[in-house]
Structures are given as structure tokens and as C-alpha cells.
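Got some structures for you, see below.
What follows is calculated from the coordinates using simple rules that are stated; it is not laboratory data. Bear in mind the structure is a predicted one, so any value in this text is a computation, not a measurement. Cβ atoms are built from the backbone, for glycine too; each structure is taken alone.
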Structure P
């Protein structure tokens with residue numbers, strides 16, 4: 001059951017960071033439609049009760065932003081949910097760099113922040129095909145309600161969520177607030193990287209303002225802004241963006 005607080009969190013016993021992107025106000029006074037687009041961490045641990053909740057939301061499509069091998073390691077547990085799974089694979093690459101640094105003892109808070117910041121800069125540059133698949137699926141009303149996710153629902157999902165909300169006209173401060181809510185809602189990090197000191201570990205598992213800013217700095221400097229990035233890299237011209245607004249905004 002969704003309440004009136006923002007973001008609208010769907011509590012799951014076998015998952016976390018599952019929330020509705022609806023309810024946010026745009027700069028021109030409209031509201032993002034609820035129960036149309038959801039973001040989440042991976043869905044590989046859903047219980048029967050969780051699946052009933054997703055059926056209740058009417059979920060038609062799940063877009064998986066994880067890499068191919070990454071997705072195979074934790075497959076969806078969606079028996080009983082009449083929905084389509086779309087692979088919009090964005091290979092993680094970052095994980096190998098972190099594991100190597102942990103193994104050779106070079107991992108520090110500064111190095112991890114550098115890794116994450118560079119990784120976010122890569123999203124608009126290297127990872128556009130995966131995001132293009134997501135937005136093409138999202139733009140087709142027959143696929144909504146739709147859930148998109150990566151492993152944590154933090155980085156790839158965080159950038160995609162921020163981009164969608166920005167294109168819909170949600171103010172940046174609100175976009176950033178939604179991004180940072182992962183730090184309260186994602187529980188999948190518990191027990192990970194126990195060998196690291198708290199600050200180094202935090203630089204890996206936390207959503208941080210400079211990370212998302214780094215991605216949007218590339219969007220601005222390399223492409224000229226979110227709308228031009230959407231057109232050139234994602235295939236969403238002005239008409240398509242207006243259709244998306246018409247579908248996902250009300251008021």
C-alpha cells in the first residue's frame with residue numbers, strides 16, 4: 001500500500017529500495033503520475049508475499065539494467081507475475097576495479113570515490129545503449145506500469161531515475177533528494193566489504209551527491225544538456241519527450 005509520503009516506498013521482505021517515482025511536483029506545477037514507473041534494487045529475493053504486492057501494482061514490465069553475467073547470478077523470482085523482462089544490460093566493470101583494489105590493499109576512501117565518480121561519468125558516454133533500451137521501453141505505454149532496476153538500485157538505476165525526473169521537469173534539488181534516499185532504503189550492502197574500514201566501505205555503498213553531479217556534468221558539457229542527450233543518445237526527440245510528459249504527468 002502506498003501512502004502520501006515521498007518517495008512512495010513499497011516494502012518488500014525479499015527486496016529493498018523499491019519505490020514509486022510518482023508524486024513529485026514539477027517546476028510548472030504538475031505532478032509525476034503515481035503507479036506508472038518504479039525503481040528498485042534487484043528482484044532476486046522476492047517472497048510470495050512480495051510477488052503478490054507486485055501483482056497488486058499491476059506491473060507489466062521489468063527492465064533489468066544489470067550486466068549479463070551479473071543478472072544470471074541473481075535471476076528474478078517473479079513466478080506468478082504476468083510481466084515481461086527486458087534486458088537493458090549495462091556491464092558493471094566497476095566491480096572488478098574495486099575487487100582488485102581490495103585484494104592488493106590499495107583501496108582508500110579517496111580511490112573509491114574516484115572510481116565511482118569516473119563510473120558515473122561513463123554512464124552518458126559508454127552506457128547510453130542500455131539507457132536507450134530503458135527509455136524506449138518506458139516510452140511505450142503498453143509496457144507500463146514498469147519497474148527498472150540494477151543490483152542495488154543505486155548507481156545505474158539512480159542515474160536513470162534522475163534523468164527521467166529531470167526530463168519530466170522535476171527540480172534538481174528534488175531529483176537529488178530522490179537519488180540520495182537509497183542511503184536509507186537499500187539494505188543489500190549489509191555485510192559487504194567487511195574487510196574495509198568504514199570510510200572506504202561507505203565510499204562504495206553510499207549514493208553521494210558528487211557522483212550524480214559528475215554524470216550530469218558530462219551530460220551538460222558533452223551533449224549540451226539532458227534534452228539534447230535524450231535526443232542524440234536515447235532517441236527521444238522533442239515530440240517523444242512531450243508524449244512522455246503527457247503520459248507521466250498530471251495536473
Structure Q
């Protein structure tokens with residue numbers, strides 16, 4: 001569970017609501033159904049128009065990473081690489097074949113299979129790099145959906161404000177309806193700007209960080225597998241891969 005994500009939402013929204021109360025305002029004044037429909041309905045519709053179904057579905061699945069990101073235990077991964085290296089030196093690359101079914105990660109399975117098949121390090125690097133680039137691209141594209149929502153929401157909020165002001169101008173002779181139009185105008189702007197900067201854009205950036213962290217973990221595994229293919233000493237491999245522990249994502 002990512003506690004900082006929960007804390008960020010609570011602190012951000014809570015600070016705004018507290019400021020309204022301290023200024024003598026009424027929190028209930030922020031509840032406006034027409035403005036809610038205009039901003040979030042419009043934002044959602046524009047997003048559906050921009051992205052294909054596959055990206056939309058992937059982004060919805062990735063949303064859970066905000067609270068429960070995929071765990072990356074780089075130390076355990078390094079231990080695995082060293083085990084493979086020792087096994088390869090003892091039994092040869094074919095000795096790694098029995099370890100493939102035990103792995104759940106398709107990326108690891110592919111790397112080990114490339115080793116067992118006797119590919120040289122350049123071929124292994126090219127294939128694994130292509131796999132990493134593809135996964136990173138699809139991940140960043142999915143995260144970009146929330147970034148797009150963060151761009152649309154403020155603009156739709158302004159659209160809602162204009163619509164509210166039009167409603168005000170049409171009812172200048174009816175003071176009872178002026179309040180509703182003015183409320184929709186200003187609350188729509190708050191919904192648009194607030195949702196973009198407190199939810200959509202932070203979510204997009206957090207997902208991008210997770211995607212980059214997963215890519216870095218795959219880079220480390222790729223480097224380890226290539227080192228095994230080159231016949232490097234297990235001790236040297238461990239020292240090399242240890243450099244990834246300083247900057248990598250940790251829970």
C-alpha cells in the first residue's frame with residue numbers, strides 16, 4: 001500500500017476545504033451537480049475520443065498501481081542472476097533450462113530461453129531491448145491517459161463557467177435564478193482546475209514513475225543475463241548489478 005498517495009489526496013483536498021472553512025465559507029457551496037456533470041462528463045468524453053479501447057483498458061488496470069504498485073525486489077532479482085550464473089558455470093547454459101518453468105515473469109523466461117538456445121550477447125541484448133522498449137511505451141501511453149484528462153479538465157471547467165454565465169445573462173430580470181448560474185460558473189472552474197492538479201496529473205506522473213522503475217528493473221535483469229552469456233565471473237556480475245540498487249524504486 002502506497003501511504004503517500006493516500007496522504008497526498010487527504011492533505012491536498014483537506015487543505016482546500018480547511019481554507020474555505022477558516023475563511024468563513026460553506027463547504028456545501030462546492031456541491032453542484034450541473035457543474036459536476038459538465039466537467040467530469042466532458043473530460044471523460046474527450047478522453048474516450050482520444051484513446052483507443054486497448055489503451056483505455058490498460059490505463060484502468062494500471063490505476064491500482066497508485067495505491068498498490070507492483071513490487072520490485074531488486075536484491076532478490078540480483079540473487080537470482082547470481083544463482084543462474086553459478087549454475088551456468090557448473091552445468092553449462094543448458095543447465096538453466098530447468099529453471100525456466102519456475103519463473104512467472106515472461107521477460108525472465110524469454111531471457112533464460114535465449115541463453116539456453118545459445119544466442120550471443122548482442123542478439124540477446126537486441127531482443128530484450130526491443131521487449132523493454134515495447135513494454136515501456138505501452139505503459140507510458142496508458143499513463144498518458146490521465147495526463148490528457150488533466151489537460152482537458154481545466155478547459156472543460158472554463159466551458160462550464162461560460163455556460164453558467166450565459167445562464168446568468170439570460171436571467172438578469174429574475175434574481176432568484178442568478179445565484180444558481182453564478183454558482184455553476186465558479187464551481188465548474190474549481191472542479192476542473194482542482195481535479196487536474198490534485199488527481200489527474202499527479203496520478204499520471206506516479207504511474208509514469210512506476211513504469212520507469214519497472215523498466216529499470218528489466219534493464220538490470222537484461223544486463224545480468226547478457227553478462228552470463230559473456231561468461232563473466234559471478235562476483236563481477238554482482239558488483240555490476242549492485243549499482244542499480246542506489247537509484248532504483250523501493251517499497
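Key figures for this structure:
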quantity: Which of P, Q yields 37 [percent of Cα pairs over 21 Å apart, for residues 131-210 alone, calculated]; calculated: P
quantity: Origin of the derived value 4.9 (distance in nm of label points 7 Å out along Cα→Cβ at positions 67 and 235; candidates P, Q); calculated: Q
quantity: Label whose coordinates, when relative contact order in percent (Cα under 8 Å, 6 or more apart) is calculated, return 31 (choices P, Q); calculated: Q
quantity: If Rg/Rh (Cα atoms, Kirkwood Rh) is computed and equals 1.19, the structure in P, Q; calculated: Q
quantity: Origin of the derived value 0.75 (FRET efficiency 1/(1 + (r/R0)^6) of positions 107 and 163 (r between Cβ atoms, R0 = 35 Å, to 0.05); candidates P, Q); calculated: P
quantity: Comparison of P, Q - label where distance in nm of label points 7 Å out along Cα→Cβ at positions 83 and 123 is highest; calculated: Q
quantity: Comparison of P, Q - label where distance in nm of label points 7 Å out along Cα→Cβ at positions 59 and 91 is highest; calculated: Q
quantity: Origin of the derived value -24500 (helix-only ellipticity at 222 nm (-39500 (n - 2.57) for each DSSP H run of 4 or more, over all residues; to 500); candidates P, Q); calculated: Q
quantity: Which entry (P, Q) yields the derived value 4.7 for distance in nm of label points 7 Å out along Cα→Cβ at positions 27 and 195; calculated: P
quantity: Structure from which 16.0, 49 was derived, Rg and Dmax of the Cα atoms in Å, for residues 35-170 alone, options P, Q; calculated: P
